[in-house]
1. For structures I, II, which has the highest computed value of distance in nm of label points 7 Å out along Cα→Cβ at positions 16 and 256?
2. Where does the value 3.6 come from, among I, II, when distance in nm of label points 7 Å out along Cα→Cβ at positions 32 and 272 is the thing being computed?
3. Quick check for you: by distance in nm of label points 7 Å out along Cα→Cβ at positions 208 and 320, which of I, II is greatest?
4. Work out which structure the value 1.4 belongs to, where distance in nm of label points 7 Å out along Cα→Cβ at positions 64 and 96 was derived from one of I, II.
5. When distance in nm of label points 7 Å out along Cα→Cβ at positions 120 and 184 is calculated, the result is 1.8; to which of the structures I, II does this value belong?
6. If distance in nm of label points 7 Å out along Cα→Cβ at positions 216 and 328 is computed to be 5.1, which of I, II is the source?
7. Consider the structures I, II: one of them gives -9500 for helix-only ellipticity at 222 nm (-39500 (n - 2.57) for each DSSP H run of 4 or more, over all residues; to 500) as calculated from the coordinates. Say which.
8. By the measure relative contact order in percent (Cα under 8 Å, 6 or more apart), tell me the structure among I, II with the highest figure.
Structure I
Amino acid sequence: MSDRLRYDIGDVQVPADEMRAFGTSALTATGVPGDDAILVVETLVHADLRGVFSHGTRLLAAYTEALEAGAINPTPNIRVSHSTGAAVVNGDRSLGQLGAWAGMQAAIDIAHDRGIGVAAVSDTGHFGAAAYWALLAADAGLIGHAASNMAGPCMLATGSRQPATGNTPLAWAFPTHGAHPVVLDMASGAYALNKLHMVGATTGSLPAGVATDSEGNPTTDASRLAYVVPAGGPKGYGIGLVHDLMAGVLSGDGATLIKGALDPANRGPRGSLFFLTIDVGAFLPLSDFRTAMDEQSRAVNSLPPAAGFSKVQMPGQPEWELFEDRVANGIAYPASVVEPLTAMAERLGLDAPAGF
């Protein structure tokens, strides 16, 4: 469905390292220690490189505002406790990437030791693109899974006029012999809400059948966008809800609907995360698994494409093709990213990247 969403891309290509330096300066200007800022910004630039602008550096504008308002703790005391085969992490109102790093690293360590690792993270923030965290596990030779919930329900249940859950993101990543793992990263709604906001800022209109206004009425008017409809009707609703429960209830924070409306200025980030890691070597040699994944990819790519398509691709493959090009040539940003980051630079007294 993503080929239906269009927004203007600028002509000037900004090197990834320039965006890393800019983003790190923005976070350190709002009190985040340097090493933590570098980690957070790396996850955001990684999303930009894969073409996932909705979950990339554009989020820095919101992150820095929340830090300045005191809603996010710039120097959290993140605590990790272990039980049999599982870890429980308290993020202490951290930036979501810091809570996510602690949770996924704990799950990876447990899986290396026990075959399967699980971690739940409470009291943290928005963790960016879910793919980044699943890919950490794949890079370690594991199958990785990541999901999150936040306060602020925004996805309708099938048959409802008001939201029942979040547009819950989830990702899976699988190691290969190839240059990149196979990765699925998706929202449970028809589109990620941030992506709809980006498209609406460019065109003023949305595709039919993907969003509603605040009364639950279908709308294509971006100015009336309030809620997203679930992908595939009851299937998307069910997928989103169960992952919402895994991240929210298992962590002790509560499901998105129970958390209620998002109010970061007064109540903190209120995000919760769930991670699952599987050590492939507990089942078969990792090299055999990688070979099987490569065979699957070749078989899918060899399928005859339908009319209007040039080839059949594995999940994540289009994003990796963008990644290779942008690592080499820089990132051309849409106006819906440039504008909030330029305003943030002015607010913080920073120089915006030259390409802006």
Structure II
Amino acid sequence: MSAALPSPPAATQAAGFDYSAPWWLPGGNLQSIWPALFARRTSGAPPSYRRERWTTPDGDFVDLDWSTAPAAEGAPLLVLFHGLEGSSRSHYAEAFAGYARERGVHYVVPHFRGCSGEINLGPRAYHSGDHQEVQWILTRLREAHRGPLVAVGISLGGNALLRWAGEAGHAAVGLADAVAAVCSPIDLAAGGAAIGRGFNRLVYTTMFLRSMRPKALLKLSQHPGLFDREALLAARDLYEFDNVFTAPLHGFRGSDDYYARASAKPHLPRIRLPALVLNARNDPFVPAGSLPGPGEVGDWVTLWQPAQGGHVGFPCGRWPSHVLCMPQAVGDWLLAAAGSAVSPDGPSSGPAASRRERA
């Protein structure tokens, strides 16, 4: 491996995401909730998937959903790492599937453990800094795919993806050609504090715990004594849940240690492949004051911070709106950064492979 990579390509210096929300969806909460529930996700039929199960090195499993839309053998592969309690059927995942279908690229959603509809086997689940899982998944995908490979992470998945890119440094180029994080809480302590108060606590925290608590109890039934059941049932926000479940199951001393060590923000200057970090400044989960400025990232990182968009919302168009603008902007940036010319007829491969060879 050479001591240094070439200068960041011009694609990473692109202008920001020029986004404005529809006038009838004011504020970060509406721009988060409405798109997830009511906005159109694709320009055609909903995506169809083919499921593949991989056995993990520790004897567990992960499920990957592959789009069945046709793509040429050498076309790029777009990998999506979903957010907290997300899946291939999340609104953003289906929107990216539609984008991949229109661009003629391969598309896959690896599910974090326990998120594919079946509880995983081992005494662990997933967490915001799960960079080792990301590394293992990307390694297997890279071994099987000869064309350009780009990855996007949504919310939690984006923090884990950036955490991997920072941890891997120059070696990341051997596995991916470009990465992007959308609405990711890269300062987990700030995000945890924001989601734990007021309206956020009442609505979003309740929604997440309604899904996460039963999964944790199933995990306890698999592995008796894994954590304190009564403490988990008493948890009223994500900080308390993480302190009982997420942190100790994944090697952290508690929520504070987990948030400090898993956050991607301190690792952004170490990234050595094209990386896009997109955050709306009115995201209810991610305080604008916690977002990095240009001086806090390296030359390989591009920051898009539009004033509007909410949390993985970015609704566009007339009533009832659609969520196609963000995947198109992010997907086109990724393909351009990877050296693939973008057109509705499908991308053509560029210099991504040679860049990997130089790494």
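Throughout, read-outs are computed from the coordinates displayed, never taken from laboratory work. None of these values were measured; they are calculated from a predicted model. Cβ atoms are built from the backbone, for glycine too; each structure is taken alone.
1. Working: I: 2.9; II: 3.4.
Largest value of distance in nm of label points 7 Å out along Cα→Cβ at positions 16 and 256: II.
2. On the way: I: 2.4; II: 3.6.
Answer for the origin of the read-out: II.
3. Numbers: I: 3.7; II: 2.6.
Across I, II, distance in nm of label points 7 Å out along Cα→Cβ at positions 208 and 320 peaks for I.
4. Details: I: 2.0; II: 1.4.
Derived from the structure labelled II.
5. Values: I: 2.3; II: 1.8.
The read-out comes from structure II.
6. Details: I: 5.1; II: 4.1.
The read-out comes from structure I.
7. Values: I: -13000; II: -9500.
Traced to structure II.
8. Once relative contact order in percent (Cα under 8 Å, 6 or more apart) is worked out for each structure, II has the highest.
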